[in-house]
Structure 1
Amino acid sequence: MFYRFLTIFKYGFFDGPQDLAAQGYSGGDKMSPKQFAVMGIIFVLIVAASVLLRKAKKEKLFAVYKFLAIFMPVLEAVKIAFSTYHDLHHGEHFNAGGILPLYTCSMLLYFLPFVVWGKGWIKRTSTAFFASIGLVAGLTNFVYLSAANWYPIFTFGGLYSVIFHAAIVFVGMSLLITGQYVPSRETVADAMVPVLIFGAIVIPANFIIKSFPEYSYVDYMLLMDANGFVPAVSDFFIEHHVQLLFSLIMLLVAYPLAAALTVLAETGIIRLVGIFRGRSGGTEESPDPDQTEPGT
């Protein structure tokens, strides 16, 4: 048992994917008991921290957001430098698909500052994104941690991905649990504003970068072939040379649908919690108007 525990540290912490593959790592941590244990512990800690922050002043919660808004871009820059070093060291081309932060979860880097320092519609829509689509994107990686294809969890590459997705889940979860954001019918439309802004950049980036044979695997925001999901559908659009139509369907149909289902689930959970609190003798606290996002 002790030996099995030690094997989680058998790879060099800063080993790149090429070195790890040479040492025999082939994605064994992906969707493994180890991954689910780590992600489960992190999820519990996120919920516990959010519950504790519910009683704290708004400034304390936003101090955490400010830290993440500064720290995560720095960590992302370190990760890009780390990956680029290993690519150059092994004589490989620039890993555009793995390095450029153009995925849905990457929106944490660009829109969290608007939650912290923004005002008006940009603050409102960015907040709605994190409380819905961003939360789903982060939680998806709690289950399907794609970085574990190349990095064991207890290496820099693996922990970077764990930390990054934990951050976006924390933002979304804490906004909801602390009452800083209350989902409503307007949430779907609001959440789609950052997605459409980012998608307008990502769609042309997908087509340009994917035009190079070495980057045929690129699929930012799942807008090219949904990462192979339902291949018969995405292949149809590719074969008939209407790939852009598939991208638009993903952006204008799949994303709003995901947002709508998320809001529906969140609203149901909030109501169930309210019923439970009422039956257990608790009293529903009226949200502090100074701590709730306007328009929510």
Structure 2
Amino acid sequence: MSGFKRLKHADQLVLKQRGGVVVFLESTEDFEIIHKRWFFDEGQDICFQAADTYGAGRGGGGCRTVIDLVTDARSNGIQAYGLVDRDVLLGDQNWLLWWECADQTFSLARPYGAHIRVLLRWELENYLLDPDTMRIEANDEEMTSTHTAESVLARCLGCANELKDRAAASIAARAENLTAPAPGFGCNPLKVGAELTDALHEFLRSKGLGDPVAAMITARERIDQFDAPTDRPYVRWDRLLRILDGKAALKYISRQMGVRFDERRAALARRMYERGTVPAEIRGYIDEFKGAI
């Protein structure tokens, strides 16, 4: 957990003089997607700030830094808000809200106060896993027109079990304050089915987890509560994206399809803006912040 991050006096003056609303984001990468690709035309009403540009040595962003910066800014009369990923709850082991399946109940909760919004999905990468946007990028990269949104969605859902296991391993590790598998774990070479599951068990065991099999089974049972295998594929995918490890899913699907979506995050975000499919959830939060002026 990061130490308390304070705004320097010069930063406070700049933000106060600018006026409007300040929205702190977890990282420069989030800034590049949310501000530079999705909400670059918001005018003077709103100012986005990357949390990892504050503090000694920089690079110290993340959800806790956002929360600290919002607290500090508001104590200095700055109208500040923050957006943090759902995995802040995982880090804090807030299991009751982490495993909440009902969107409305989740969205109305304010575990970090009135000025912090927790996203429905694990992290920002989850929002980029949009089949129609991925279809456009896949076709452009390969100079073909063979991919459809339905075919991309089918490929994504085709590796749902592997993606659930990746998420289960991350959850099991973080529940015991252990190192989780890196996002690219099991991707090079690509492991599928039992081969991936066994590799994850062995990884967790090597990190000190006594019974990784039981821990992953327990996590999988909770993950499965978000799934809707008999529903329409788009609905099922949307539900699953709340509880899949976003960076890991993006890398795994990239390897599985042979299209490096994980290296084209900015392009995916730009496509979403151009197509008018910026996530309604995030758009709603931005409008809410602006409405507070």
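Taking 3.4 as the value of distance in nm of label points 7 Å out along Cα→Cβ at positions 140 and 164 derived from one of the structures shown (1, 2), identify that structure. All intermediate terms of the calculation are to be shown ahead of the outcome.
Working: 1: 1.4; 2: 3.4.
Answer for the origin of the read-out: 2.
Computing FRET efficiency 1/(1 + (r/R0)^6) of positions 92 and 116 (r between Cβ atoms, R0 = 35 Å, to 0.05) for each of 1, 2, which one ends up highest?
2
Consider the structures 1, 2: one of them gives 2.6 for distance in nm of label points 7 Å out along Cα→Cβ at positions 108 and 276 as calculated from the coordinates. Say which.
Of the structures listed, the value fits 1.
The value -15000 for helix-only ellipticity at 222 nm (-39500 (n - 2.57) for each DSSP H run of 4 or more, over all residues; to 500) was derived from one model only; which of 1, 2 is it?
2
Comparing relative contact order in percent (Cα under 8 Å, 6 or more apart) across structures 1, 2, which is largest?
Top value of relative contact order in percent (Cα under 8 Å, 6 or more apart), among 1, 2, belongs to structure 1.
Output the label of whichever structure in 1, 2 has the greatest value of mean projected area of the Cα convex hull in nm².
Across 1, 2, mean projected area of the Cα convex hull in nm² peaks for 1.
A short reminder: the numbers here are calculations on the coordinates, not readings from a lab. These numbers were taken from a predicted model, which means no experiment stands behind them. Cβ atoms are built from the backbone, for glycine too; each structure is taken alone.
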